[in-house]
1. Could you figure out which one of P, Q the value 17.0 for mean count of other Cβ atoms within 10 Å over residues 6-13 was computed from?
2. For Rg/Rh (Cα atoms, Kirkwood Rh), which of P, Q scores largest?
3. Of the structures labelled P, Q, which one yields -0.60, -0.80, -1.00 when log10 I(q)/I(0) by the Debye sum over Cα atoms at q = 0.15, 0.22, 0.28 Å⁻¹, for residues 38-77 alone is computed from its coordinates?
4. Here Rg/Rh (Cα atoms, Kirkwood Rh), for residues 14-61 alone was calculated and came to 1.36; which of the structures P, Q was it taken from?
5. Suppose you compute relative contact order in percent (Cα under 8 Å, 6 or more apart) for every structure in P, Q: which one lands on 24?
6. Using helix-only ellipticity at 222 nm (-39500 (n - 2.57) for each DSSP H run of 4 or more, over all residues; to 500) as the calculated read-out, with -5500 as its value, let me know the right label among P, Q.
Structure P
Amino acid sequence: MAVLPDYSSLPTITTVSYKSEVYATVIFEAIHNWPGVTAIPGLEEVDYLQHPHRHRFFIRVYSRVTHSDRDVEFIWLAHQVEKFLKGKFPDGQLGAMSCEMIGQLILENFESIYKVDCSEDDENGAVMERVLTHSLDLDNMPQLAMTN
């Protein structure tokens, strides 16, 4: 059995790196409702949510950056998200969209954004984050030849 050398006395080099992200905030006034609230037992005290009601949606979007000199300009990013929402909902009518749905919509339309916080009136809300998962596509894997 081989004996490994003792490397504990060798000099070490410590390096520092930084993980950076920027965020931009948009306030979007809109009307929505939750028709399904009445189907859930125990939520009678908030059954008024079934009716259209107004909120100021506070939306914060996050984008990863690779350097510290405006890799993504956050004012520009805020303007892009705001233009998108106003274009998608020009009358401010969201229907039954939740904070989670708004976050997902933004993630699906902005590749550079990886996380969205969306709250109603800057009080309660949701956080949506893009998560990539990888799995093997076994149905389309080439057959490996077995040799003896």
Structure Q
Amino acid sequence: MTIFVGIALGVLLGSIPLLNVPQPVKLGLAGGPLIVALLLGRFGPRFHLVTYTTMSANLMLREIGIVLFLASVGIEAGEHFVQTVVEGSGLLYVGYGFLITVIPLLIIGMISRFYCKVNYFTLMGLIAGSNTDLLHWHMPTRHRAMTLRQ
């Protein structure tokens, strides 16, 4: 609850003009919540506010944040996507992206298969896993070590 109140207060603080000039100066959507988060972290326990967040909630909020960010970027960039890919050098960049993704997999796959003698099923797991984002490895080292022991 405290985290959402902090975000709301931060957005409000960020929207208040600081200086009375023709172009208003504001903290914005990043500065306001940052200042409120620092204040809640410092003075929250004094007012009996629970400022502790579990690791699972922390990771969930991170993922929601990155999804919302990527969605907003995608909506903004998607307007001219087809035009960019078809005309100009867009198709070239798609090709570069494909090559950057596939060539390292092929090289490591061949080295693993022919030099290290890795069996086919392990190799397919290696290649499939190389294209995934393991949330587990985003944990702090101490927490990751505790998880691996279990």
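Read the figures in this text as sums done on the coordinates, not as results from a lab. Treat the numbers as computed from the prediction; the structure is a model and nothing was measured. Cβ atoms are built from the backbone, for glycine too; each structure is taken alone.
1. Here the read-out was taken from Q.
2. Looking at the calculated values, the largest one is P.
3. Going through each structure in turn, the value belongs to P.
4. P
5. Only one of P, Q returns 24 for relative contact order in percent (Cα under 8 Å, 6 or more apart), namely P.
6. Clearly, the read-out refers to P.
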